[in-house]
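**Q** For reference, the structures are reproduced in the following blocks.
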Structure P
Amino acid sequence: MSKRKITKLNNLKFKPFNKYGKPIKGWSWHKISFDKKTNFGTYVSKLKPGTKTLPHIHSGYEEFLILKGDLIDSDGKVFKKGDFISYKPNSHHSSYTKKGCLILTFMRGHNKPTKIKK
């Protein structure tokens with residue numbers, strides 16, 4: 001019996017993004033290997049046009065690859081298809097998308113909702 005799991009991007013089953021408890025409007029996700037207790041794992045996020053993420057601080061690394069569309073970070077930096085972004089522990093940010101996007105996320109630690117530090 002194989003211990004391998006294959007996830008096809010064209011066959012994902014998205015559910016409302018509820019990692020912080022309450023679903024965030026316009027944001028859905030497909031968990032690939034995400035563990036809610038440890039907040040470690042991988043998932044694909046789909047953000048509809050106009051969706052905003054919550055400001056948060058990372059306890060561990062958060063890394064993601066933009067698969068489709070673009071994402072604008074709280075400092076104004078635009079991430080486009082093919083960009084791989086890596087946030088170090090204790091970094092703060094939030095993001096939004098004007099056109100919508102699809103993101104592959106690798107999470108390594110808990111995020112805590114917060115206000116963005118200037």
Structure Q
Amino acid sequence: MSKKEHIVRYSDEELRAMMQRGESKSDWAAAAAMTEEEIEAAIASDEDEAGMVVDWSTVSVEIPGPKAVLNMRVDYDILEFFRSQGKGYQKKIHAVLRSYVEEMRKHQGMKS
């Protein structure tokens with residue numbers, strides 16, 4: 001995947017305003033008129049998508065359940081390790097805990 005030189009972020013409101021002003025670079029009418037074969041060909045020609053195969057007929061969206069608020073004590077070096085990973089360190093801690101729980105459930109014959 002090629003590295004992007006300049007990443008720009010817009011809010012939903014900014015994007016809608018840009019579309020209303022005609023500043024959108026996307027041709028939504030042309031995209032809507034494409035056949036499935038044309039869409040697949042366009043994806044296959046995109047270097048960022050090389051080798052990616054997705055069966056969209058089996059894709060599901062899973063809405064995460066509510067999270068519990070937790071205040072806990074951890075060793076300082078552990079917290080600093082995760083914080084040093086940058087933004088999203090709490091999600092990484094959650095992923096480590098989730099992985100541990102799933103592995104323990106496998107060994108104990110428990111369901112998720």
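Each value in this text was obtained by applying a stated rule to the coordinates, not by laboratory testing. What you are looking at is a predicted structure, and each value in this text was computed from that prediction instead of being measured. Cβ atoms are built from the backbone, for glycine too; each structure is taken alone.
**Q** Ranked on distance in nm of label points 7 Å out along Cα→Cβ at positions 47 and 79, which label among P, Q comes first with the largest value? Mind showing how you got there, number by number?
**A** Details: P: 0.8; Q: 4.4.
Greatest value across P, Q: structure Q.
**Q** Oh, and also: Of the structures P, Q, report the one carrying the highest value of mean count of other Cβ atoms within 10 Å over residues 71-78. Show your work: numbers first, answer last.
**A** On the way: P: 14.1; Q: 7.1.
With respect to mean count of other Cβ atoms within 10 Å over residues 71-78, the highest-scoring structure among P, Q is P.
**Q** Of structures P, Q, which gives 0 when helix-only ellipticity at 222 nm (-39500 (n - 2.57) for each DSSP H run of 4 or more, over all residues; to 500) is computed from the coordinates? Numbers along the way, then the final one.
**A** On the way: P: 0; Q: -14000.
Only structure P yields this read-out.
**Q** Further question on the same structure: When distance in nm of label points 7 Å out along Cα→Cβ at positions 23 and 103 is compared over structures P, Q, which one is greatest? Show your work: numbers first, answer last.
**A** Working: P: 1.9; Q: 4.9.
Comparing P, Q, the top value of distance in nm of label points 7 Å out along Cα→Cβ at positions 23 and 103 belongs to Q.
**Q** Something else: Taking mean count of other Cβ atoms within 10 Å over residues 7-14 for each of P, Q, which is largest? Before the final figure, lay out the partial values.
**A** Values: P: 10.0; Q: 7.2.
Across P, Q, mean count of other Cβ atoms within 10 Å over residues 7-14 peaks for P.
**Q** Then there's this: Hey, Rg/Rh (Cα atoms, Kirkwood Rh) derived from one of P, Q reads 0.95; which structure? Kindly include the intermediate steps, with their values, before the conclusion.
**A** Working: P: 0.95; Q: 1.08.
Going through each structure in turn, the value belongs to P.
**Q** Matching task: 9.4 is the computed value of mean count of other Cβ atoms within 10 Å over residues 31-38. Pick the structure from P, Q.
**A** That value comes from structure Q.
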